[in-house]
1. Quick one: semi-axes √(5λ) of the Cα gyration tensor in Å came out at 34, 30, 19 when computed from one of I, II, so which one is it?
2. Could you tell me which structure in I, II was used to calculate helix-only ellipticity at 222 nm (-39500 (n - 2.57) for each DSSP H run of 4 or more, over all residues; to 500) as -8500?
3. To which of I, II does the computed value 1.4 (distance in nm of label points 7 Å out along Cα→Cβ at positions 57 and 105) belong?
4. Using the calculated result 1.1 for distance in nm of label points 7 Å out along Cα→Cβ at positions 137 and 193, pick out the matching structure from I, II.
5. Kindly point out which one of I, II the value 13 was derived from, the read-out being relative contact order in percent (Cα under 8 Å, 6 or more apart).
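What follows is calculated from the coordinates using simple rules that are stated; it is not laboratory data. Source: prediction; values computed, not measured. Cβ atoms are built from the backbone, for glycine too; each structure is taken alone.
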Structure I
Amino acid sequence: MLIGVPKRRRCDAFGSCPAMKALRQEICTIVGFLLFFAILMAGETVHPENLNAITGAVALALIIAVMMWCAFGVVHHAECLAEILGEPYGTLILTLAVIGIEVALIAAVMLSGGGGPTVARDTMFSVMMIALNGLVGLSLVIGGLKHRTQAYNLQGANTFLAVLVPLAAFGLVLPRFTASAPGGELSLLQAVFAIVMSVILYGVFLTIQTVSHTDFFRQPAEGSGQNGAGDAAHGHHGPLRSPLYHAVGLIAALLPIIFLSKTLALFVNYGLTVSGAPVALGGFLVAAIILTPEGMSAVQAAYANQLQRSVNITLGSALATISLTVPAVLTIAWTTGAIVELGLETTEIILLILTIIVSLITFAGPRTNMLQGMVHLALFAAYVMLIFDVHG
């Protein structure tokens, strides 16, 4: 027996002390930083043009895997904060962190010079289709299979959609029809207006969500099930620590994703060019990487009969991607002189309008079922099909 060493501070041969446990939980962040520094030291050696097809594919798979691992680390800390702070603050933290990843990836692709003028538009449209159709549909189907019908807060969903609809129309639809700028671009006046309008509306929305009407974004008592159902949606993340610890851990897990985003952009752009794949596929891949961890959180919440948390995640992601990404992209284009086209093509506009109409119908009543989820999944399948339905 060791003398003079407090029992609570000892570590056995397997490192079971609290410090070692905490270190193991942050292994994804450590690996992310190690990969970034390894790529930094290798320099041009790991540029996709200097690698053969097999090595390049392995390198791309490794980068994506590590970035997604770090993204799960972000979600882990966000969900810990969600349990500590309660809804809607936890979901809001998660949404803002994920949108931070999205902005970093889009900025990296834009600044790398290979993404083309539509990369921001394609990524934002993909996020909306994945969130509003893929994740909403999967959550409603999974929740409906287990619980048949599920309750959520109708006022919260309507608040999301009330801001999302006009911002999506102005940011992604109107630029296609205005004559003051060519193609899907925005004129200077339109860009300034879009930035100001997005920031103001989202600022008012955040005030509603976090200050004056927080009850709109909480699970109604009817759908909360047995006592402790709220914990069931978060209970998979392990022991809780202080809010400061999880806030620092969230930022630390976010940094490797941002640092690796430029390298990922190089590989994605090069791969699309070499393979001749549709340009929109790049936006879909970026959006999928961004939303996979968050999507799993939404589906788990629906399975635990906490549909309001799923609504907060899915609709919150779609709203934040328009409210925050549009100003960020336009500001980057403004400062760098890059050309940005935000106006969607005709088929995409039709799909977006159809998605919004179906979403308004889905969230028109206080309960949902599996059929509504299947309709959203059908729209998501149509979106994926249209990516590859390109003219030869």
Structure II
Amino acid sequence: MFNPGSIGSPNTNGAMRVLLLGAGELGKEVVIELQRLGCEVIACDRYDGAPAMQVAHRSHVFPMLDAMSLRRVIAQEKPDLIVPEIEAIATDVLVELEKAGQRVVPTARAARLTMNREGIRRLAAEELKLPTSPYRFVATEAEALAAGQAFGFPCVLKPLMSSSGHGQSVVKSAGDMARAWKLSQEGARSGAGRCIVEGFIRFDYEITMLTVSAVNGIQCCPPVGHIQIDGDYRESWQPCPMSEKTLEAAQRIAKTVVGNLGGWGIFGVECFVCGEDVLFSEVSPRPHDTGLVTIGSQQWSEFALHARAILGLPVPPIRLLRPSFSVALLGWGDGVPAFSGIEQALAVPESHLRLFGKPECRGHRRLGVAVASGDTIEEARQRAHQVAAAVTITLN
């Protein structure tokens, strides 16, 4: 039975047992923070040797869209907390178990709504009346083409369920739709299916509002600016300079969404900023990849905040220590990653390096991140790029 503030020793009857559904690089940082607070952590993913499995007490390998396998592992482990760290999960199982008394982070409803873009977009735009880009849900290439013609080109096509930009593309003309549709069907997390077409927003910049909901209330971290290419995070920085009016609008959107989804934990609320207008884009009810910058910028990283919140512990006022910048380290090609140049990378002042320990690379994959701090965002940016440039990735 979940008891906030009471944590026994791992691998004993009194342990605080946390089941992590998804064992990537963000989950790895969460495992470390949970273990610092004395938790017993079990990591699950669809492949063996995933990053979080390497630091968890034990692990399970199974496809989490498989309801039967998910039930089996939950029944076997009897966790105090179930923590979804990816979207592709049989959320109906989580909803059913939560009704029976199982604690799901932040809630089973939040996991279900954010599992695909349709649930969260309808909630934000149609129920909460938040400003968003124009959108239409489509089931066929013909419907996608009609939506693109209605919005005008370019437009954006995304699978309803995907991550790290998989299956997502900017469709520049009607002639590009066939290729984009094929890509969307190949890149979806749960196989071919429905997509969302969005009108193209000519925004000034994108931000992530890392928003933590805890027993002592909801707080927003300073805004994180970021650059994405084909929906995949490449760089982020904190704080992102913006006017007070724009910041207040972004915080209002973030707190509205998080307050509605409910539960405890950190949420990554993505927004577009156009002048002083802020448009809601997406939300992840878990640590966000752009938030890796908080390893260098905040007194408590997004992972430490998440661990405290989900355990029912109070989260102190969020404190920015230094302007910081992050650069993703990408592998291109096929093979087992190896890294060199680490000594030179860590000779850069105020630098941090995370090598995720992924067992292989196929195509292109985020394999690490360089983070650096400085007196200004520009100094932090230069240092982070120095760190990234020093690291050589070889695929063997």
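1. Among I, II, the structure yielding 34, 30, 19 for semi-axes √(5λ) of the Cα gyration tensor in Å is I.
2. II
3. Computing distance in nm of label points 7 Å out along Cα→Cβ at positions 57 and 105 on every structure in I, II gives 1.4 only for II.
4. Of the structures listed, the value fits II.
5. II
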